[in-house]
Structures are given as C-alpha cells and as structure tokens.
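Nothing in this text is a laboratory measurement; each read-out follows from the coordinates by a stated rule. Computed from a predicted model, the values in this text were never measured in an experiment. Cβ atoms are built from the backbone, for glycine too; each structure is taken alone.
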Structure I
Amino acid sequence: MADAPTLPRGRATPDLMAFLRRYAALAALIVLLVFNVLVTPHFLSLQTLNVNLTQVATIVIVSVGMTLVIATGGIDLSVGSLMAIAGALAPLIFLSPFGVAHPALGDALAFVVPIAAAGLLGAFNGWFITRFRVQPIVGTLVMFIAGRGVAQVLTNGNLQVFHNPTFQFIGLGRVFGAPFQVIVMLALVAAAAWTMRRTLFGRQILAVGGNDRAARLAGVPVDRVKRGVYAISGLCAGIAGLVVIAINSSSDANLVGLGMELDAIAAVAVGGTAFTGGQANVVGSLIGALLIQLLRYTLLANGVPDAAALIVKGAIIAGAVWSQQRGRSA
C-alpha cells in the first residue's frame, strides 16, 4: 500500500499563525465576556452594556479611518487634533448670532462644516505626504502639532459650554433604545468593510499597501488613493470629535481627542491589520477596540488600578505586533 502523502515540514506553523492572527482577538473577547458574566457583579445589566459601548464608540469610529490608512502602509497621527478642530468649530457655529437666529440651519451647519473641515485637513495630510514624498509619520506629525494649535486659536483656549439637544443627539440620543453614536459606529464599520470587500477603491487600497511601485505600474492611481484614505480618516475624526463634545456638553480644545491616535492604532493592531500594509480588517479593528475597552473595564471592576490596566493594554499591543512579525517571518 502506498504511503500517505505528508505535508512539507513547517507547513502547519504558518497556517496556525494565520489562524491565530485572524481569530485571537475574537477568542480573547469571548473569554473576557464569559469571565465577566461569571465573576463581575452586574455585568449583564443594560447600564454596563451602554457604558462600554459608548466609551468605545469614538475609538472605533476613528479606527475605521485608521485601518484604511494603515492598509496603504501609512499612519495618521493627526486624528486627535482633527477631532479637536471639529469640536471647536461646531459650538462656534450654533452659538454664533446666525446660529441662534436660525437654529435649524445653524445646527445643520454645525454638523456639516466641522466634519467637512476635518476631511479637507485629512486630504491635506495625504497631499502633503504624496506631493513631497515624506514618511506618513512625519507628514501627519505636522497636523498633529499644528491642528491642536488651530483648535486652541479658534476657541482662544476657552472651554465652550453649551446646551443644544438637537446637536447633542449625535452623542446622547437613542434610537429604539440603542445609543445613536453606537449606530453611527456600526454603520461606519459596515460601510468600510463593504468598501474593502466589494469596490475597486478597496482593491486599490490593498494594492497600494501591498506594493506601492507595482500598483503604480499596474495603473493604480496611487497618490489619489492615499489622499482618499487620509481624507476618510479625517472625516471619521471629525465625526468622533462631534460625538465627544455632544456627550460632554462642552468643547475643550486642550482635551478633545487627546491620545485618540494611540487608542485607534492600538485597536487596529490588536484587530489584526498588519502595519506593513496590503491588508485591512475593519471588523477586526472593532473587535480590537472592544477587547481593549472590556479588558480595562474588567480590571477596574475587579479592583485592579488603572495604571496596571495600561500596562496590560501595552502588553496586548506588543503581543499583537509580535504575532504579525512571526506571521511574516514564517
């Protein structure tokens, strides 16, 4: 009888690493959920669910744009500053004499103008990177620094306090009991995932991230694609900025979006999108953000100090990067 065929040595290892990279975050999230159901008091309450979802929503919204940027082999450090700019612009519009005299139009403009401004500034990031061929981390560092200054200049460094139920619906409103910001989050994740799977633009993003030079030779408009993903990242940051100030009933240019770029990058890393580009896992970024948020909640709910939670968060990110490195070298 003929011998059974054997797999080449080492074949199982890459397959195992690919499986772990794809499902490790989801498996860890399920384990955390089960642990909390069994151990953490009141975890299954509606209030706990709302707290965790609303705290993670802005991170996921920003992570959507960050995932597309990283899929092209880039990075966007400016998202926190763009959130601050959008958050500064909105109250200036609906609290202005024009906004007070025409509240419906003022509220509408307070949604549209800040998000559009953030998108244009994101597009500027893309233009700056492609026009002068600078590294994305350097190109977006400019807006990271200058953008925060712009937000502070717009508000003269003052806290803007307001009460505007119509505008604040984006952060405090509910639709059939579900927080509106969570609906926005899920809609953006679904739209981005569909774009990556079903559209030419999605395939072009992966081609650019996989091999910039080969994509250019194949006729892909590389510069246009890069500018597009940075514009999308800016739009997502603008939406997140409005959600944050709506929740807080105030806008502080010094604090809105502070550190958000790190949270979004962490969610993308844990979600399985490689920093080398050429792949994008938008749903994975959602899972990564949920995992990080739930881990922090679990530690705090069980008496672990927040400082320790940050250390564990760093360890998870390091593990995700290590897994990616192992996957490439296998």
Structure II
Amino acid sequence: MKLLCGFDIGGTKCAVVLGRVENDDVKLVEKVKFPTCRTSEETISALAESLDALLRKYPEDELAAIGISCGGPLDSRRGRILSPPNLPGWDDVDVFTPFVERFQVPIGLQNDANACALAEWRWGAGRGTNHMVFLTFGTGMGAGLILNGRLYSGANDMAGEVGHVRLAEDGPEGYGKAGSFEGFCSGGGIEREAKRRARERFAQGGITSFCSNEAEIDAITAERVAKAAIAGDALALDIFDDVGHYLGRGLALLIDILNPERIVIGSIYARQQALLDPVMLPVLREECLGLSRSVCEIVPAGLGEHVGDFASLSVAAYAVDAND
C-alpha cells in the first residue's frame, strides 16, 4: 500500500501526518506533533526524522509523496517559504531539496488556505465540483480557489487573498485595512469589534453578558461573543448581524466574479451558520446576479476539526497528480 505524508508547519507547532488513500477517500494512519524549532534548519530536520520514525512502523508500505502546508507568502513552484509573519527567520527557505534528497518522492507546497481548499475539494464538502471557493473564516479570512477543476494560485501564489478586499469605508481592521472582509468576518475582527463596543457600552454605563466589567475586556473572544448572541444578548446579536451582512457582501463579490458551483466555509461559519444565514442570505439575494446565485451552494466545511491533517495530505495527493 502507498502512504501519503503531510507536514503542517506552524508558528508554534508542527505536525507530521501519514494517510492512506482508499477508493477516493483518505484514512488517517498516524500523526505526531512537536513544537516548531528555533530555526528552519532544525525544524526541517525534525520533520524528516519524525517521518523516518513513522515509516519504520509501516515497513510494508511505500511513501508516495509529501505535502507541505504552511502560512504564506511562499513560492509553491520552487518550494520556498518566503518570510511568513508567523515564522520569523524563515527567509526564502528551500523546503523541497532536503526532503527530495532524503525520501526521493514528489513534494508539494501550498499555503494553508489553498491546502484546505484542496482537501475540501478532494475529500470534503467540495467533492464533485469543478468550480469551488473555500473560505477559512477562522482567525483570519483567506480563500483557496478551485477553478476549472484545478487549484488556481495566481501569478505568484497570491490569489485568494480576499481578506484584504475593502467592503466598507470604515469598520473593524483586518489584514491591515479598516473595513476589510477580514476585519468584518474573522475571529480576530470579531474580537476587536466586540472589545471596542464593550468599551463604549461601559463608558455609557451599560453592560453586556459576554463581558461583565472593564477588566474582562481583554479576555473577550469571538467564541464568547457567539455564545452570548445565541443566548440573546443584544450587543452580541448586533455584532453578528454585521458579520452576516458583510459576509453576504463578500460572498456576492466572489459569486459574481468567479461564478462558482459551491462556496465552502470553515471554522466560524461552520459553527455559527444558524446565526449568520438569516442575515447573509437576504444580502446575497439583493447583491448577486440571479443566474450566478442560482447555481451556487454555500455550505459549511465537511472535514471538521481534522481539516488541517487532511490539508497537508491533499497537497501530497496533488503532487502525485502533477507527476502522473
């Protein structure tokens, strides 16, 4: 049997995942995690040693490919990681050569949004489509684009940076820009806006259930705000109404420009669809071209909490396809 390996490189931790593709599905075989090392050289060595140790446990299986998922910017064609903000010191790091020399298999590299898009397209909620958009909607807002049955990454791997698009002249900041898609529709954006409104509320002598006093403001999270909204807190509901409104506006742009069959949305949308859909769907009906909207489904991500594991494995599978 052939195994796929996925390396998930993060700012604080790394994971090495083994998977086995069976009948167009993938089965997770084993996973190990360790803290990201001090330097890129140490991290690459630790990834290779971890993979070697895993492969020794499956001597009858053959390694088919390695996929690497990492925050951008990066150069997927040359296999280089280009100074991601969460990986200080990783300046133009070649992650292909050490693994090719050691394991002699195809290697793939994608940013985390593209990797998740590949995973959802191959094994999750985007299966069977030729034109799919995946939105991260987690700490930030990024996109992976599947167009004409292939991953579209643009001229230099910068396609899909939808979080940077400005949706309003003013508003919560995300991606360094006030009023951006990421400012309105991300965990970080929701937290910043909730903290701002909580300070205003306390200055006016009011209260809110997700923050009982000014000393708790720094502890506000998007999850706390969502729980308060579900429980009926007026301020939290107002915040999520804005999130839903601007989610609708952002989706309308994607639908009108890209004409996808399906938009798959992860993290916060997958958990809070009941809060967001009643606001988002009417905005879509108002903003979108009717024919484009009529062929596009909007669905939560299908791979759940394991999407990060499947993401790196999907990059490995994509590398196999590219070498066939």
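Compute relative contact order in percent (Cα under 8 Å, 6 or more apart) for each of I, II and report the one that scores greatest. It would help to have the intermediate numbers written out before the result.
Numbers: I: 33; II: 19.
That would be structure I.
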> One of I, II was used to calculate mean projected area of the Cα convex hull in nm², for residues 164-219 alone, giving 5.7; which?
Replying inline: I
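A value of 0.10 was derived for FRET efficiency 1/(1 + (r/R0)^6) of positions 52 and 204 (r between Cβ atoms, R0 = 41 Å, to 0.05); which structure in I, II was it taken from?
Working: I: 0.70; II: 0.10.
Clearly, the read-out refers to II.
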> For mean projected area of the Cα convex hull in nm², which of I, II scores largest?
Replying inline: I
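Using FRET efficiency 1/(1 + (r/R0)^6) of positions 68 and 212 (r between Cβ atoms, R0 = 25 Å, to 0.05), single out the structure from I, II with the greatest value.
On the way: I: 0.95; II: 0.05.
Once FRET efficiency 1/(1 + (r/R0)^6) of positions 68 and 212 (r between Cβ atoms, R0 = 25 Å, to 0.05) is tallied for I, II, the winner is I.
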>> To test your reading of the models, identify which of I, II gives -25500 for helix-only ellipticity at 222 nm (-39500 (n - 2.57) for each DSSP H run of 4 or more, over all residues; to 500) when calculated.
In response: I
